[in-house]
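Student: Next come the structures, one after another.
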Structure P
Amino acid sequence: MTDREDLEARTGSSTALLRTVVGSVLRPLGGWMTASGAVDLLGALDVPASTARSSLARLCAGGVLVREPRVGVAGYALDPAALPMLERGDRRIFGRRPADADGWCLVSFSIPERQRDRRHQLRRRLAALGCGTVADGLWIAPRQLEDEVDRMLAELGLQSETVLFTDARTRGSLSGALERWYDLDRIRAAHDGFLRQFGDAAAPSDDRGAFAQWIRVLDEWRVIPYLDPGLPAAALPADWPATASSALFAALRSSLEPRAVAHARRSAL
């Protein structure tokens, strides 16, 4: 996982919130914001100015932002090299989640003990993409992750040590298998937590409040499509909360995102 993508791993920290700001509102602003505007945006999220400046420095060091003054005004621009990462995140976070996906891809690998660091890196990346564990050297994912898995294997240079099986079909019940392949308790807890945190949230009275709420909503949601990559609903319990949490996220996005961008445009340029 690259330094840029490592910054996505946690939610709620000042750096994670800034990363979410960059991913959600900086691009609609043209990819640049003033230094003071960046600090002000994080201030709306109760991040102190000194902590905001440290987070800005960290994203610069991580290859997400670059310092770029314009017309004598200090500012930060999106690093062009970070754009593919953000676009991949968009596809996963905002993409349509199939309710009854059919078809799987599998990754089989055999990496010797002397290369255990590479083996550990591969397992870490497979888990981060939302793959489940069938056996020690066999991982599985819904078919829609095939391109992401293939790209990751190429990035790691592990194509000769791995075999990617595509368009695999299943027979019989998947319910017991999903319980073995995935941590369903953890996935359920993520969906339930999102519903509890934002299901009864009052609508903000001003755009600054809408900005703060949208960034917190998005920061919490963005990890869920990686934990739950669109597991087939027919194989899950009847009270599985994914449909409700997805609907809540879509509704909050519709009501909050335009106001958040409007506030950022006034505050950060």
Structure Q
Amino acid sequence: MSIGDYDWSLIWDNRDALLGGLWTAAAVAVVALLISVVCGLLLAVLRAAPRPLNWIALAYINIFRGVPALVSVIWVYFGLALLLNIKFSVFQAGVIALSLLYSAFFAEIFRSALQAVPPGHREAGWALGMRSSQIFFSVTLPQALKIAFPNIGSMFIGMVKDTSTFTVIGLLEVVRVTQNLVATTFQPFVLYTAAAIIYVLAAFAIDLVFRLIEGAYVRPPLGILGRLLRTRQQRQIESIVDRVKAGELATSSVPSLH
């Protein structure tokens, strides 16, 4: 039997079901991405906090970086649901499982990014009379996000792929849809090849989107956009200097410079 003897038309005939599975996987990953980025940033901040907060954050990071996605979703869907006496939907369980796992990875990404911000920038903020919270949100965090952004895209690709393990709880993502189709068509090679192609194309698409965003907002933009952003930043800097001279900075918030 050769490759050509397989019924490759099944891919086109079942395109709606396969793309529907990809949409489900992407939806779970997007929601989990938003949650895990926020939680990861909080954990990164706690890593620099006094004991025992930094110990708690470190323990969480080390535990969940070593837990497989399959085990995580089983813990959530069966164990956590029984512990809290809450019945999670498969979508909710998938989001929680991914968020628990990837918060740990994002925590390390943000920790490295925060440490990469030159200390002199924070010292300049203190010299201007800014509070520590103002320095963090207006100076340190915007720069750290720019440093961390490329890694966020890579993590998101991993999140989409990890949804494939959620077939164990019945999430209708790409692999689960493929399993259902194989059960009726008996063409596993064709359909699993289609699933692999869908994941690869999705990875290329995600990478392209994040590179475009990175090129527009992380790297110094060129042309008209670059001039507009530089003009805006210059005006913000001049505004801060004027307010410092007028003695207003200590009682008002400072605009972000990013």
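Student: So helix-only ellipticity at 222 nm (-39500 (n - 2.57) for each DSSP H run of 4 or more, over all residues; to 500), computed for just one structure, reads -23500; which one of P, Q is that?
Tutor: Label of the originating structure: Q.
Student: As an exercise: semi-axes √(5λ) of the Cα gyration tensor in Å, calculated from one structure in P, Q, equals 44, 24, 13. Which structure is it? List each step's numbers first, then the result.
Tutor: Numbers: P: 35, 24, 14; Q: 44, 24, 13.
Attributed to the structure labelled Q.
Student: If we compute distance in nm of label points 7 Å out along Cα→Cβ at positions 30 and 86 for structures P, Q, which one ends up with the highest value?
Tutor: The maximum falls on structure Q.
Student: In terms of distance in nm of label points 7 Å out along Cα→Cβ at positions 14 and 182, which of structures P, Q is highest?
Tutor: P
No lab work stands behind these numbers, since they all come straight from the coordinates. Keep in mind the model is a prediction, meaning the values are calculated, not measured. Cβ atoms are built from the backbone, for glycine too; each structure is taken alone.
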